[in-house]
Structure P
Amino acid sequence: MSRVIVVGAGVVGLTAAVRLLEAGHRVDVVARDLPLETTSSVAAAIWYPYLALPRARVADWARTSYAVLDALSDTEPAAGVTMRDGTELSRRPTGEPWWAASVPGPTPARETSLPDGYASGWSFRLPVVEMPLHLRWLHSRVEQLGGTVTRMNLSALPTHADVVVNATGIGARLLASDRTVVPVRGQVLYVEQVGLERWCLAPGDGDGDHPTYVVPRSDDVVVGGTEIEGEWSRTPSPETAQEILERAAHLVPELRGARVLRHKVGLRPLRPSVRVERVDDVVHCYGHGGSGVTLAWGCAEEVVRLVGGDAAGARRDAGVSGARADG
């Protein structure tokens with residue numbers, strides 16, 4: 001098997017490292033930012049294909065990830081995955097979302113349950129991933145399997161490995177010289193848990209209408225958001241935070257008066273298409289937009305194939321982290 005260096009310690013890099021280790025490779029993860037410092041740690045992290053193309057490949061990767069996350073919710077509490085019901089809302093009458101075939105049991109929302117200003121909705125049961133828990137679990141899994149995670153500030157991709165996996169997200173602008181990767185600024189708030197169990201999401205109409213989402217977790221609720229392409233600032237805006245909270249409370253009135261715990265900003269790595277391909281001794285895996293969690297396990301299995309290994313065999317031999325990965 002190969003010696004592999006994975007560059008990037010967000011959810012995409014760590015998940016790829018886990019699958020590569022399960023396939024028998026020797027794997028070291030190196031990154032400027034350790035897992036809890038990455039954009040992944042900021043994410044509301046509901047399974048939801050967002051800002052990622054092309055649709056056909058995204059749907060395949062997302063389907064695989066759904067199955068793995070669903071299995072983890074049953075078998076691995078430390079992974080921080082909970083299956084939750086909720087509704088995607090639209091201001092216009094719509095059919096099923098384009099990705100609906102990747103998940104079981106979409107149902108149309110009752111018109112009487114829709115907030116004012118919304119004409120339709122679709123309800124689903126989706127994985128919600130508490131990223132601090134999930135990133136710690138992935139980090140631990142890498143080390144349990146014999147891999148390492150090391151902080152390293154790189155100006156170029158390493159050359160001292162059989163294969164390098166480039167999972168650097170927005171860092172691919174530098175490390176892959178790929179100027180098609182641009183940041184999409186996302187601001188979120190974390191508010192106290194006020195007894196919410198269901199998620200709610202309105203993706204916006206693309207004409208300056210920012211996405212709004214409310215994603216409950218065990219001890220807090222993630223409320224977002226913004227979608228500002230080309231913006232690099234990671235400093236939260238108090239004015240934007242107030243506007244986000246007002247939008248969210250329109251969807252979920254229980255949030256009115258909820259205590260705000262903290263504010264965060266993440267930079268989603270947008271690209272015209274997600275790049276998962278091998279070029280010589282480098283396997284590129286970046287450009288996931290707002291879908292890192294949604295695509296990570298599916299893309300990781302493709303990375304294993306590109307490095308040279310048995311992704312299906314890895315699932316069979318991996319114990320709980322590979323359970324039911326075939327859906």
Structure Q
Amino acid sequence: MNNSENINYELEKNAEVIRQLDGFVANAVETVLVDPDECWQPTDFLPDMTKEDALDQVKLLQERAAGIPDTIITSLIGNMITEEALPSYQTYFNLLTGVNDEGSLLSPSGWVRWSKAWTAEENRHGDLLNKYLYLSGRADMKKVEQTIHRLIYNGFDPKSEKDPYQALIYTSFQERATKVSHVNTGKLADKAGDDVLSRICKTIAGDEARHEKAYKSFMSEVFKIDPNGAMLAFEAMMRKQIVMPAVLMGKGSNNPNLFDQFSAITQKIGVYTGWDYARIIEHLVKLWDVENVTGLNDVASKAQDYLAGLASRYMRLADRMKTPDEISLAWLK
């Protein structure tokens with residue numbers, strides 16, 4: 001069997017395990033996600049423009065937002081742009097082998113229902129942050145909108161190679177990373193005196209926490225059914241490193257380094273740091289009990305050894321990282 005044939009064999013094997021989990025995932029749609037009529041919506045946190053005092057409400061929002069440092073606003077904008085690229089994420093998920101074999105978004109399968117319900121919940125995040133920033137007057141919304149447009153235009157590649165196992169590892173990691181970013185932004189907003197923005201960020205983080213828990217449970221089932229394949233997929237994603245969803249936001253623009261600059265700001269103010277990256281690896285290794293998985297073949301055993309020491313390696317790297325210089329992005333007024 002040549003390399004190409006071996007890759008196709010592994011993908012089909014993994015896809016079959018994913019199909020076995022369809023009922024498990026369908027149950028998560030019912031138990032983890034929330035009915036649209038019961039879910040919070042962006043309007044719950046924003047001025048009610050149907051009221052006579054609507055403009056007074058907007059003025060209060062702007063007064064609160066005026067005291068927020070530029071770095072926090074920049075972090076908020078980057079978080080919002082990431083959330084707004086949702087069309088790419090749902091497309092990516094439905095292209096995974098074994099997830100949507102029918103190629104129909106009307107399929108009754110658990111995986112397809114999950115992808116729709118999950119992204120429907122996620123869609124509120126970008127809507128809420130976008131409207132907040134628009135009303136706050138703190139952002140140059142034309143430049144922000146151009147960045148959103150370009151990110152969706154450029155697409156999304158998490159480097160999971162069509163492998164559903166790697167995709168579940170990516171989403172488990174990324175949902176936790178997004179939760180951390182929103183929680184820390186909320187803490188900084190609270191410290192700056194905007195308790196409403198703080199509540200917004202913490203509410204979004206709560207959604208991310210539910211989604212994270214679900215994706216981790218999906219991957220836990222994969223580890224039970226196919227420990228060798230799960231271990232190798234985990235190793236593969238970690239060796240490539242987890243790329244953030246908004247990494248292509250500056251590609252093709254007059255500032256191709258836009259994402260790197262945004263990341264430097266989040267590192268500097270403690271919204272999302274190298275230590276957070278290391279701690280997420282540590283969390284997933286512990287959650288999936290990687291060090292104690294038995295019955296592995298030689299290749300998977302080597303992957304296990306690599307993963308067992310990975311978090312401490314990244315912690316050492318984070319300790320050596322220099323504090324980034326001050327950066328100002330064109331998103332601000």
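Where a number appears in this text, it was derived from the coordinates with a stated rule and is not lab data. These numbers were taken from a predicted model, which means no experiment stands behind them. Cβ atoms are built from the backbone, for glycine too; each structure is taken alone.
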If you work out mean count of other Cβ atoms within 10 Å over residues 17-24 for P, Q, which one comes out largest?
P
When you work out Kirkwood radius over Cα pairs in Å, for residues 121-248 alone for each of the structures P, Q, which one comes out largest?
P
Of structures P, Q, which gives 1.8 when distance in nm of label points 7 Å out along Cα→Cβ at positions 129 and 209 is computed from the coordinates?
Q
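Kindly point out which one of P, Q the value 5.1 was derived from, the read-out being distance in nm of label points 7 Å out along Cα→Cβ at positions 57 and 161.
It must be structure Q, since only it matches.
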Working back from 28 (relative contact order in percent (Cα under 8 Å, 6 or more apart), computed), options P, Q, answer is structure P
For helix-only ellipticity at 222 nm (-39500 (n - 2.57) for each DSSP H run of 4 or more, over all residues; to 500), the calculated result is -22500, so let me know which of P, Q that is.
Q
Given a value of 19.0, 61 for Rg and Dmax of the Cα atoms in Å, point me to the structure among P, Q it was derived from.
P
Among P, Q, considering only distance in nm of label points 7 Å out along Cα→Cβ at positions 65 and 217, which has the greatest calculated value?
Q
